[in-house]
1. The value 0.65 for FRET efficiency 1/(1 + (r/R0)^6) of positions 74 and 162 (r between Cβ atoms, R0 = 35 Å, to 0.05) was derived from one model only; which of 1, 2 is it?
2. Figure out for me which of the structures 1, 2 the number 81, 40, 33 belongs to, where Cα extents along the principal axes in Å was derived from the coordinates.
3. Quick one: helix-only ellipticity at 222 nm (-39500 (n - 2.57) for each DSSP H run of 4 or more, over all residues; to 500) came out at -10000 when computed from one of 1, 2, so which one is it?
4. Comparing distance in nm of label points 7 Å out along Cα→Cβ at positions 146 and 178 across 1, 2, which is largest?
5. If you rank structures 1, 2 by distance in nm of label points 7 Å out along Cα→Cβ at positions 34 and 170, which sits at the top with the largest value?
Structure 1
Amino acid sequence: MSPAWAQFSGYTASEAVGKPMGELFAETDHRAISAFLSGIAGGTALRFEQQAALTRKGGESLWVEVSAAPLYSASGSPIGVCGALRDATESRRVAEQAEADGVRLLLLVDQIDTGVVLEDGEGNIQQVNSALCTLLSLDAAPYSLEGMAVTELLERASSGFIGPEGFLHRVTEIRTAGADVRGEAFVMADGRVLEQDFLAVTVDDKPVGRLWLFRAVLRTQVRAAP
């Protein structure tokens with residue numbers, strides 16, 4: 001046990017050496033940490049990092065990331081596990097904040113009147129809202145469309161437009177070009193006009209997906225082609 005371990009846990013080496021390592025963690029993490037280390041020692045681990053709450057000597061918890069690897073003797077026989085701890089408090093806070101922001105975004109998307117399709121980098125649907133199903137007259141629950149290829153969704157929706165082949169041809173052109181498109185207008189068989197935006201989703205300036213937006217507009221609001 002290194003001095004850094006002692007600093008993390010608050011225990012001296014003499015207090016900690018010989019104890020089952022799982023006991024140094026919060027009671028809810030005892031089993032998970034023990035199974036994690038046993039898997040590494042036995043060669044059955046699927047991962048070599050795990051986050052858990054370390055219980056310090058004073059009773060307070062510290063969120064840490066445990067990194068571990070098998071430890072072998074000179075003859076190559078497994079004799080245990082070696083590892084290290086890293087303070088994961090900040091990364092945990094960031095992850096929880098991102099999760100909370102994601103929930104708020106999901107709620108917002110579900111409540112707006114604009115139809116939304118979030119397409120991932122593989123061309124599959126990550127999220128669809130109720131407004132989209134209503135606007136495109138899709139007889140389906142939004143969650144049932146998640147994971148479907150966007151091309152299949154567009155094929156299903158095409159029957160609701162005047163000139164289904166023309167609709168499919170144009171949206172295929174848009175997807176192939178990949179450039180942002182705003183205000184593309186399509187007329188539906190029931191007379192409604194839908195305006196569509198196609199926008200790239202980027203992270204650190206790298207494309208990771210696409211966002212499709214559909215909204216009903218009056219014919220007088222349709223933008224003239226340049």
Structure 2
Amino acid sequence: MNYIKAFSFFSILIISSLLFSLNLFAQASFSNALELKMDSIFEDFNDINKPGATVAVVKDQKIVFKKGYGSANLEYGIPNSPSTIFHIASVSKQFTVFSILLLEKEGKLSFDDDIRKYIPEVPDFGKTITLRHLASHTSGMRDQWGLLAMAGWRQDDVITKEHILKLVSQQKELNFNPGESYMYCNTGFTLLAEVVARISGKTFAAFTEEKFLNP
């Protein structure tokens with residue numbers, strides 16, 4: 001009887017080891033095939049003398065592949081890697097509006113509030129500019145980058161939130177009445193991010209990290 005139990009135990013152990021080995025082999029095969037596929041797709045970018053990209057593949061909520069291709073900085077010859085920090089630019093706009101909606105859900109503001117309720121530095125143009133107007137590019141406000149360019153600023157200058165707020169505070173007119181037309185406007189999202197900071201008592205970066213990046 002003890003011999004049968006021992007035999008059964010070792011049989012299970014051998015089968016388990018075999019399955020584990022096969023699983024590791026399958027994972028390795030999948031990883032190798034995936035890397036070869038990604039390498040072929042990004043072959044034209046994989047040159048330190050060309051702008052490149054960093055790729056991540058997610059499966060079942062886990063990163064199963066990550067790799068950098070090409071250059072992150074042509075001037076200094078810095079290659080891309082999984083740790084490269086990218087400027088995501090206007091991709092951040094969705095997170096800005098989401099933050100406003102989270103605060104609305106918490107009852108701390110309304111999407112239809114006047115921006116001057118939270119940022120009195122915005123001039124009184126005689127028309128109500130709501131958070132909704134800012135989020136939907138229908139505020140009529142002039143774009144911050146165009147204004148800065150006309151003032152002689154360059155895109156690689158250090159431009160702070162305070163610079164933008166000062167620029168906004170000196171505006172005399174709108175491009176059109178709020179809600180009457182559409183014009184893409186970065187200014188609105190700088191103001192929305194500042195609303196998030198003032199209402200939450202945290203920086204916009206700290207708020208987004210706490211509320212939805214970490215969770």
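A short reminder: the numbers here are calculations on the coordinates, not readings from a lab. If you're wondering where the values come from, they're calculated on a predicted model, not measured in any experiment. Cβ atoms are built from the backbone, for glycine too; each structure is taken alone.
1. Numbers: 1: 0.00; 2: 0.65.
This figure was derived from 2.
2. On the way: 1: 81, 40, 33; 2: 93, 48, 29.
Comparing all candidates, it corresponds to 1.
3. On the way: 1: -10000; 2: -14000.
Derived from the structure labelled 1.
4. Working: 1: 2.8; 2: 1.9.
Evaluating distance in nm of label points 7 Å out along Cα→Cβ at positions 146 and 178 on every structure, the highest lands on 1.
5. Numbers: 1: 6.5; 2: 5.2.
When distance in nm of label points 7 Å out along Cα→Cβ at positions 34 and 170 is calculated for 1, 2, structure 1 comes out on top.
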